[in-house]
1. Rank structures 1, 2 by volume of the Cα convex hull per residue in Å³ and report only the one at the top, that is, the highest.
2. With relative contact order in percent (Cα under 8 Å, 6 or more apart) computed per structure, which member of 1, 2 shows the largest figure?
3. Of the structures labelled 1, 2, one was used to calculate distance in nm of label points 7 Å out along Cα→Cβ at positions 85 and 101, giving 2.8. Name it.
4. For which of 1, 2 does distance in nm of label points 7 Å out along Cα→Cβ at positions 29 and 117, calculated from the coordinates, equal 2.6?
Structure 1
Amino acid sequence: MFSKGSAISISVQSLDHLVLTVTDLDRTVTFYRTVLGMRVIQFQPATGPERLALGFGKQKINLHPASAPFEPKAAAPLPGSADLCFLSDTLLAAWQAHLSECGITVEEGPVPRTGAAGPLTSLYIRDPDGNLIEISNQM
């Protein structure tokens with residue numbers, strides 16, 4: 001299916017955005033804004049209706065409603081099928097206190113993990129659709 005490719009050296013540098021398919025836009029926006037401190041972005045794509053995204057750092061998460069996902073989309077978009085890891089400079093002890101104040105259950109952690117750039121210490125929670133959210137400090 002895949003050939004060896006060309007002799008030209010190609011690579012990707014970073015992630016610009018990803019897409020979450022969600023059951024309830026308002027509930028999702030409230031969770032990511034309140035619990036994870038993300039900013040809400042409204043944007044108008046080149047075609048189609050205005051859309052919502054969640055911003056953090058230089059990245060964003062575009063939100064697709066499960067009842068009416070935007071094209072093009074994944075072959076089988078489903079709410080609750082993502083497993084995301086977010087890096088934070090905030091100590092996990094502060095995160096634990098904040099999550100407790102928000103009524104969010106920590107499913108696991110702090111536990112040691114391995115990230116893209118080295119060792120992490122992580123907490124795991126779930127968003128309103130059941131996506132697994134890992135909040136990590138780099139070691």
Structure 2
Amino acid sequence: MKANFTLITQNVDGLHDVAGSRNVIKLHGDIWTACCMQCGEEHIDRSQLDDLPPHCHCGGMLRPGVVWFGEELPEGAMEQAEKAVGAADVLIVAGTSAKVYPAAGLIPMAKVVIEINPEETRFSDRVTYSLRGTSAEVLPLLLANY
């Protein structure tokens with residue numbers, strides 16, 4: 001039986017897409033999504049930017065589709081993440097300080113939590129398993145035994 005998997009990330013670099021990850025919830029947006037500040041249109045653009053600043057076909061200036069300090073998360077992203085965590089058998093929290101909210105608030109919602117981090121976090125004493133090491137070291141070991 002194939003496991004259902006959702007990846008919730010605060011990363012905006014698009015590397016999960018390049019790696020082929022599917023079912024990704026991007027809490028802080030995506031640097032490769034261009035958003036028009038005038039008409040609101042969004043589109044993914046991985047091409048080189050020749051004209052700076054870039055502009056939309058309507059003439060409005062484009063900005064990266066990422067969350068900047070003080071801005072709201074993308075519409076529906078947190079709700080999707082909460083639903084995924086609530087339905088999950090296991091939440092793997094990998095490589096985070098667990099200090100950035102509202103994402104850190106997902107940890108207590110999970111049934112079983114595996115924390116992977118080189119350092120202790122504020123949730124280390126409350127998770128089911130706390131594994132010390134980098135994601136690059138620990139995740140392959142978990143997958144090898146899956």
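Values in this text are rule-based calculations from the coordinates and carry no lab data. Everything quoted here is computed from the prediction, not taken from an experiment. Cβ atoms are built from the backbone, for glycine too; each structure is taken alone.
1. Numbers: 1: 161; 2: 143.
Answer by largest value of volume of the Cα convex hull per residue in Å³: 1.
2. On the way: 1: 22; 2: 15.
Largest value of relative contact order in percent (Cα under 8 Å, 6 or more apart): 1.
3. On the way: 1: 2.8; 2: 1.2.
Structure 1 accounts for this read-out.
4. On the way: 1: 3.1; 2: 2.6.
The read-out comes from structure 2.
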